[in-house]
Structure 1
Amino acid sequence: MTLIGAQHSKEPTHMELNSSTAAVITGGASGLGEATARALAAKGVRVAIFDLQKEKGEKVASEIGGVFCEVNVTSDESVQAGFAKARERHGQERILVNCAGTGNAVKTAGRDKKTGEIKHFAAKDFDRIIQINLVGTYRCIALSAAGMLTLEPIQGERGAIVNTASVAAQDGQIGQAAYSASKGGVNAVTLVVARDLAQEGIRCNTIMPGLFNTPLLAGAPEQVKQALAAQVPFPPRLGNPVEYASLALQMLENGYFNGECVRLDGAIRMAPR
């Protein structure tokens with residue numbers, strides 16, 4: 001069967017992941033970002049790691065032949081300096097993967113279990129999470145995309161961006177108002193950014209990880225980890241950061257992957273607590 005307009009279709013495009021390509025990974029010193037940095041470097045990509053964890057970041061960068069940039073994503077000056085350092089070493093990046101982020105767990109309002117005192121979650125603490133997870137992600141997107149506009153397209157494409165949200169963007173648990181709002185915001189800007197940059201040949205997608213075995217869970221007791229893993233329908237375990245990296249690379253390489261937010265969660269749907 002011939003589809004209408006098929007005769008006018010163009011050749012499929014894809015991002016070349018090799019030594020001619022530079023990438024910036026925020027939060028690349030550990031967890032999901034580290035796994036992605038290592039996966040890209042294994043393809044020959046020149047990787048710059050943005051992170052506040054200097055010792056860890058320098059170690060990973062050294063092991064993958066990349067460069068570490070000490071960056072605070074809540075600061076324009078810090079992010080601009082990071083991009084300047086990365087581009088001086090590797091040239092203008094065609095790839096940005098945003099993994100920098102944090103979270104907390106505080107009820108919107110409630111009673112102290114011991115005293116019964118009524119307390120609420122302060123707006124300044126809510127704002128801190130928004131500034132790191134949402135505004136920080138957008139800051140890196142905007143500055144990286146502006147840099148990508150200086151590049152000549154390859155197969156019609158200048159660059160690709162992958163962001164990290166969370167399943168909490170859709171089914172946030174008790175105490176996750178700020179975290180869920182920040183990650184929901186990342187989801188919300190994904191299609192808009194993809195549309196904003198479409199005519200310039202830059203794609204944007206977002207991954208929503210479920211329960212992953214990252215440093216965020218590293219300090220949890222083994223029985224807690226097992227209990228969390230048991231909540232995942234299949235496979236009944238925590239996600240491995242290399243599985244996140246695999247999806248990130250697919251989003252980068254597949255030229256038709258654009259404007260999408262994808263859950264990577266073993267089919268879990270988070271309960272209230």
Structure 2
Amino acid sequence: MIQSMTGYGKTELQLPTKKVTIEIKSLNSKNLDLNVRTPSYYKEKELDVRKKIAKSLTRGKIDFSIYVESIGQNLSSEINASALKSYMNQLKEVSDAPDVELLKMAIGLPETMQTSREKLDEGEWELINNAIDEALVKINIYRADEGAVLKDDFKKRLTIIGDRLDDVIEIDPQRMENVRERLRKSVVDLKAKVDENRFEQELMFYLEKLDITEEKVRLQNHLNYFLEELNSDTSNGKKLGFISQEIGREINTIGSKANFAEMQKLVVQMKDELEKIKEQNLNVL
């Protein structure tokens with residue numbers, strides 16, 4: 001089952017003094033491009049988080065964030081008494097204002113309030129780690145759902161290319177006869193004497209160069225291979241990309257050998273569907 005690289009997962013965790021929100025977003029990328037944003041007191045766990053995400057999501061441009069909203073009583077700041085006293089003494093030397101007024105001035109000066117750095121609580125982190133796992137499950141479900149949509153679109157376009165290939169096979173005898181008749185007419189128009197045996201030999205040699213039997217067989221095989229990969233248990237967008245290139249190579253060769261307007265139209269239609277497949281394949285994991 002193919003998966004899209006586009007996805008979204010979110011979980012919320014209610015703790016006694018804070019609300020923790022975990023959010024994961026992903027878009028398509030050739031490789032793993034991971035951006036992690038967490039509060040400073042969770043930084044020591046960032047490497048573990050990166051490993052967990054890389055193992056679960058494999059590839060894509062991924063933004064991972066942990067947002068913390070404090071609730072209830074959670075005092076993390078305290079008065080720097082020594083700095084405050086120093087400011088008060090200095091202010092008294094230059095002002096006769098009451099102590100209350102001096103205190104108001106001193107409390108707004110630098111370093112009178114100091115913030116204590118919140119420490120990591122391992123029990124709290126275990127809950128957050130479980131919430132991260134939940135968010136990863138959600139984003140992978142999202143990716144799988146998007147992949148199912150892509151799969152249906154791929155199958156539709158493969159069917160169209162296959163139908164156009166059937167049309168190519170159907171008109172191929174007419175094309176070869178058309179080329180043969182054009183060459184004969186050109187010789188007649190020259191009003192020159194030709195060795196009929198030699199002409200037939202040269203004609204057969206020329207027609208062999210325009211033969212597309214191998215291209216038709218290979219193109220059908222590539223279409224079948226692409227479909228097999230769509231139905232496999234793993235998602236491999238890079239492999240599908242390589243198969244798309246091979247499909248394009250055979251279509252282009254048929255077009256270059258066509259020498260027949262009706263077949264060229266069919267080739268253009270196949271190319272159009274293939275370009276849509278390539279564009280969509282950029283989103284496949």
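Computed from the coordinates by the stated procedures, all read-outs in this text should not be read as laboratory data. The shown structure was predicted, so the numbers you read here are calculated from the model rather than taken from an experiment. Cβ atoms are built from the backbone, for glycine too; each structure is taken alone.
One table, with the values for the structure above:
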read-out	value
Per relative contact order in percent (Cα under 8 Å, 6 or more apart), the highest-valued of structures 1, 2	2
With mean count of other Cβ atoms within 10 Å over residues 82-89 derived as 18.0, matching label from 1, 2	1
Among 1, 2, which structure scores highest (criterion: volume of the Cα convex hull per residue in Å³, for residues 170-241 alone)	1
Origin of the value -22000, where helix-only ellipticity at 222 nm (-39500 (n - 2.57) for each DSSP H run of 4 or more, over all residues; to 500) was derived from one of 1, 2	2
Which of 1, 2 yields 19.5, 73 [Rg and Dmax of the Cα atoms in Å, calculated]	1
